[in-house]
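J.: Below, each structure is written out as C-alpha cells.
Readers should treat all values here as calculations from the given coordinates under stated rules, not as data from a laboratory. Since the structure is predicted, the reported quantities are computational estimates derived from the model, not experimental observations. Cβ atoms are built from the backbone, for glycine too; each structure is taken alone.
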Structure 1
Amino acid sequence: MDYALPFSRISSADHDKVGGKNATLGELAHALAATGIRIPDGFALTVAAYHDFLTHNQLAAPLQAALASLDRTTLSNLAEVGAACRALVLRGTLPEALQHAIGDAYEALFPGAAVAVAVRSSASITNLASANIDDAQHDSFLNDNFLNDGFLNDNFLNDSFLNNSFLNIQGTPALLTAVLHCYASLFNDHAIHYRVEHRIPHEQVALSIGVQRMVRADLGSAGLAFTWDPESRNRNVIYLSSSWGLGENVTRGTVTPDVFYLFKAGLGKVARPIVRRRLGAKEQRLVYNPQGPQPTLNAPTKATERRAWSLADDDITTLGLWCLAIEQHYGCPMAIEWARDGESGELFIVQARPEIPPRLDTTPAAELATKYSTCTRPLLILSDPDQALHLAHAPSQGVGLLRTEFIITQHLRVHPMALVHFDLLSDARARLAILELTRGFADKRRYFSQTLAEAVGLVAAAFHPRDVLVRMSDFKTNEYAQLLGGAQFEPEEKNPMLGFRGASRYYHPRYRAGFGLECEAMRMVRDDMGLTNVKLMIPFCRTVEEGRQVLSTMAAHGLQRGENGLEVYMMAELPSNVILATAFAELFDGFSLGSNDLTQLILGIDRDSVLIKDLCDVNNPAVKQALTTMITQAKTAGIPIGLCGQAPSDHPDFARFLVEQGIDSISFTADALFKGIENIQAAEGNVTPCCRKAPPSLST
C-alpha cells in the first residue's frame, strides 16, 4: 500500500487520500510550475496510513468509548476526554510497514542527509455533504487552534506545536515521533469541541500528514497572504503579511507583522502594484535551535530589524503575482503561507487552501447599486482610508469626496514645507519627530508623497473601477500650523476661513513646492499604481485666472488634465463660482457643490458662530437659487455636477429639490448613505422623467 506519496504524484483529485492542504500542494507543484511558483519538495502520508495506525493499535473502539463519554451539552468533561484520547494515541506505535514507508520517502527525497522538514496535518472528512462543514474549514481550524496539551516529550515541547506544525524535524527517528504526535493532535480539546459544535462524527475525520523540506525562513522572513482582504472580504486587493523568521509567529498571531496591500488588477501591468503598507513591530523571530532540546526557539528581534521592512518590493510583487495565479487556477479566494529562504533569497509557497466565505453579505457593490437603483448617483464621502475596504461593499457608485486632510493629520503629521526645507527647520523638537517619521527615506519629501499615495491608492483600489474624487488639501493656515514644523511656514491670519487656503496656496511661492508633493502623490496613484479611476478636485478656487494657474502648476508636476484620462473637478463653494460658472466650466471637467461654504458665503455668516449659526441654512432661497444656477450652467456646459453634504439625507425636501434640478450625484457620509438613497428614491418617484442620461465622463 502507498502510505507515502511524493507531492509530484498528488493532485487536487487526491483530496480523499491526502486531505485538502496536501492535495493543494501537489496540485500547485505540477499544475503551476510554468508560472515560476516554487513549492518545497516533500511527501504526504495518506489517510490509509492513519486508519492502519488505528487498526494496528486497536484504537477505534477505545477512542469511540472515550468520545462517547463526552457531555455534549455542557462539555464540562472536555479536558478529561481529550486527554484520554491523546494518551491512547501516544501509547500506540506506528506499524512497521508505515515506519519503513516514512523512512524510505524521507531518504528518497533527501538522500544521505538529515534534512530539516516541517510536519503538518491535512484533515480529511468522509461523507462531507452530511458533515455540515467542509474539509478546508476543518483543516484551517486544526491548523490555527492546536494547543500544546502537555503530552509532547521534551524534544518536541516548543511553540511551533501551538498551530499544529512540527518544525525543524531532522532525521527519521525524530520524524516518526512527530508523526505520532500529529495523529494525537486530532484529539486536542479545540478540535473535539469544533467537531461537536458542527455535528461532525468523530469517526468520519481522518488525518493525512504533509512532510515538507524546511525553507530557511529562520534566516529570512515568512508570512501569510490572502487573495482578498481577510477582514472586509474585498476582492480588489491581495493582503500580504510578513515577519522575520519562521512563519508560525505570523500564523499564530504572536507578532505584529509588516502588512502590504496590492492592487490585484494592476499586478503584471503597472510599475507599482503596492497600494498600502504598514510597518509592524515584529517583536520576535522564530529560529532553529541547534543546541536543543527544542527544535526551534523565539529570539527577540533587534531594533534595526523592527524598523526595517521584512520583505523587499520586488519580492512583494512576485508573491502577489503567485497568489493571483493560484487564485485564478482554483477559481476562488485563497489563503496562502509563504517563506523566503535567508540563504538563497528564494521565495516559496509552503501552504495554500481555499478561503471559506463568511456568513455576511459580500454581494458585489454593482449588484447592490442595482438593488438600490437611482438615477441620481449616490456616492460616499470618505476621510479615513482604513474604512475603504469595508465601505466599498456599500451600494454607492463611487467616492464623491475623499478628503486628504485626515490622511495628512493622522498618517503623515508633517507640514510638507518642513520636508522641503528640513535643513532650515528651527524647531528642534519637530526636527526629531520628523527624523523618526521619515526614517528609511533618503529623501524626506518622498515620505510625504509615498505615504499620501498609498493612503489614496488603498481607497482607489478598494472601489475600483468606480470613480474616487480626491480633493487636494484644504487646510486653513491655523490648521496647517498644527502640523509638525508647520508654525515656521504659516502666516498668522485674523480670519483663516477666508484667508490663505485652497487653490490660492497651490501656485503661491510660500506653498508651491508643498503642493508639488501632493501632485507627485496623485501622479504615483494614477500612473505608477494604474488607478486611473482617481479624479482630482480643486477647492476654494476664487477666480478663473486662479483656476488656470492651478492647472498649469499641476501640469508642471506631471498632472496634465486630459492626459491618461485625468479629469480635474472644481469644488463649487464660492459666489464667484456660481456667477462665472460658464467660464469655470471651460477649465474643469466637473463641479462638486460644497454646500456648507457656499451657504455661509452667500449669507455672510460664520457657520461656527454660536449666536447666529441657526441662520446658516442651506434651504435659504438665496442659497437654493445659487444651487439651481450652478446646476443649470453645468448642464448647459455638458459636465457633471454633484453635491457633498448631510442635508439630502436629513431633509427629504432638499433631496427632492436637488433631484428636480437634475443634479447628477449626491455624496453622503457612510452613516447617512442608506437614508440618503431612500430620500433620492422617494424624490425620483415624484419627478418626471426620472432617468436622465448621465454625462459620459461619469463611470457607471
Structure 2
Amino acid sequence: MRLASRLLTAGFILSSSALPSVVSADETTPFDLSLQQLLETEVTSVSKQAEPLSNAAAAVYVITAEEIRQRGFRSIPQALRDVPGLHVAQIDSQKWAVSSRGFNGRYNNKMLVLMDGRSLYSPEFSGVYWEMQDTLMADIERIEVIRGPGAAIWGANAVNGVINIMTKHSAETLGGYAELGTGDYQQGFAGFRYGGRLADGVSGRAFIKAFKRDELTFDSQDVDAAAATQIRDAGSDNDWWSQHAGGRLDINLGASASLMLSGAAYESQMTQSVAIPTLDAPFQAYPNIDSDSRGWHLLADYSKALSASSQFNLKTYIDHAKRDERLFGFSRDSFEIEFSHEWEAGKRHDLLWGMSYRHINNSLTTNPIVFGTDSSNEATNLWSLFVQDQITLQPDALWLTLAARFEHHPYVDFEWQPTLRLSWQPHQQHRLWTAVSRAVRTPSLVENDYQINVGNLAPMSTFNPGPVVNRLNLLGNSAYDSEEIKSFEAGYRYSSEDQFSLDTAVFYNDYDHLRSFHMAEVDTSNLPAFISTRSAFANQAEGYNYGLELSANWLIADNFKLRLNYALTRSHFKGGQTQNTDAPEQIAALTANWQLNPELDFNATWRYVDSSDSIDPVQVSNQSVAAYHGVDLGINWQISKQVILSAHGRNLFYGSHIEYKSELFSIPYRVEPSFFAKLTVAF
C-alpha cells in the first residue's frame, strides 16, 4: 500500500542517522539523477501526501538540491527564475516580484509560500517579503512549485500557485560544511553548518550565514529631470547586508513516530530610495532611508503511524517578524497549529482530513503615508477544516481526487474552496490529468482597516485642473470581499525512460471580485492648503487569462543535458483594477549542463522575458517594461572530495535592463551583469 511504503521509507531515513556518513549530501554530481528518477521524485505540495512527480494531477515543477548547487543560486527568488509559468523579476538590490500566471508585484497577493510547512505570506499587505526569506541554500532538499490553485489543501491565498521550500533531514547533513564567496554585486558572503548524531536515532545541525550585496543603478529614463536631480542629491543607495542563524533536530521516537524541531533568527539592514508624496512643490520627495528587519521562528512537526494504513501529523510553529521602516513598519506575532490524519480505506480510497488554527497579532507603525482608521493593533483568528479523498477508479490507470477546505476569516466570514482532479495513465510512459478548482484571496489588514496616501497631484495639471493640491487617499473598506478564481487546467507528461521527458499544462482562469476602487468622497476641510480625494477599496474588477506551460528535458549524451522551459500567457481584464494582472506574454529559458570530466561541470542558461506592464495607482495607467534577455554561466571544479571551487556570471551579454517597475513608493533600478566566485569545503 502507498501509505505503508512511505512509512517504511521514512523509517529508513530516520534510522540512517545511526549509520556512518560516507558521502556528504553536498557532494552530488550534476548527473546523479536520471530523467526517470527526476519524474519519480516524491512531491507533497499537491495533495499533502507523498506521490511521484509524474503522478501528480497538477502543474508541478521541482527545483532539486542538485540544481541549486550546480547553478550557484544565492537566494530563493534566483532559484525560481526559470520555472515555467513563474514571472520572477528583480526590483532593486533587495526586492523581488514573484508570481504565477500573472498578477506580479512587490506584494503579489495570490501566491502562497511555505518553508517546511510554515507560511511566509505576510497578512499586512498580502504578499511575501522575499528579501527576508532565507536559509543556507545548501540545506534545501527541494523547492516544489505548484502553478494553479492549491487552496483546497493549503487554504486561502493559494490562488495562482504554491511554493513549498523543504529543507534536508539532518541525517543528510552530517559533518561540516563551509562556503565563502565574493563578487561585484555579491560583495561578500559566508556560511557555516555542522551536523552530527547526538544520540541513537537523534541527529541535528546548526548553521550561520551572512552576506553583503551592492546596490543597483538608479534608472532616470522614465523620471522627470527635476525628480532625477532630487534623487541623485538625496542618494539612490539600495545596498544591504543580512545575517541568519538556525538549526534543525530530527528525533526517531521508535519505529512508528518521529519529531522534527527547527528554528532560526535573522537580522537585516537595507538602504533604499523611496517616493513620498508631499504638499510642497514638486509634491513628491525622494529620501534615502534605512529599513531594519529582524525576526525568529520555532517549529515542531510530529508524525506517528497508528497502523500500516493510518498515520497522523501534528505541526505547530510560532513566528515573530519586525520591520522598522519609514513607510511600512510593523511588528507581527503568529501562532499556528495543524492536525492532519491520513488513512487508507480499503484498496480504493486514500483519505486525508485535518484542521488548523492560526492566531496573528499585528501592530503597524502609522505615519503620514499609511495610517489606521481605528487603531494600529489588531489580532485575527483563522480556523479551517480540510478533507480529501484520492479514489482509485481503475488500478494503475485512473484516479480521482476530491478535496475541499472550509475556512473562517474574520473579514469575510466563511469561504469554501473545492477542487476536483482526475489522472489517467493509458501507458507507463504517458500520463494525462485535469483539474477544476475554486480559490479565494482574503483581504489584508490594510485593505480592511487603513488609509494610504498614494500620491499628491500638482495644481493646474493634467489630472488636477484645480488651483490647489489634490491629496489622493485610498481607504480600507470593512466590506471589501475576497477575490475569487475559478480555474480549469489540464496537463500531459511523457517520458522515454532516460532520454527525453515532456511536461505540459494548459489553463483557463476566470477571476471575479478583483481589487479595484470606487470614489468615496472629496474632503474640502483643509482648504486653502489642499483637498483630499478619498477612494475606497472595492471588488469591481474582473477578467480571465489562459495559457500554455511546458518543460522538456533531453539527455543528449551521457555527459550533456538540455532543458527548455516555456510559458505563454494571455490576459483580458476590465473594471479599473488597482493591481497588475497581465503576465509577460512569453517567457523562455534554455539550460545546458555539461559534465566536462568527473571533476569539472559547466552550465549555461539563456532566458527571454517578454515586455510587460505595471500599474501606476496614482494615474491608473500602465508603466511599460521592455522585453529583455540574459545569460547565466557557471562552472564547478571539484578540486578534491571535500573542496569545490565555483565561478558564476549572471545576466551576461545583453547589458543592463529594468525587470520591474514597482507600483508604489519605489523608483526604478537597472539589473546589471555580475559575477562571483565561491569556495565550499565539506569536512
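J.: Using Rg/Rh (Cα atoms, Kirkwood Rh), for residues 333-516 alone for the comparison, can you identify which of 1, 2 gives the largest number?
T.: Across 1, 2, Rg/Rh (Cα atoms, Kirkwood Rh), for residues 333-516 alone peaks for 2.
J.: For mean count of other Cβ atoms within 10 Å over residues 117-124, which of the structures 1, 2 scores highest?
T.: Evaluating mean count of other Cβ atoms within 10 Å over residues 117-124 on every structure, the highest lands on 1.
J.: Upon calculation of Cα Rg over 2.2 N^0.38 Å from the atomic coordinates, which of the structures 1, 2 produces 1.15?
T.: The read-out comes from structure 1.
J.: Determine which structure produced the value -11000 for helix-only ellipticity at 222 nm (-39500 (n - 2.57) for each DSSP H run of 4 or more, over all residues; to 500), calculated from the coordinates; the candidates are 1, 2.
T.: 1
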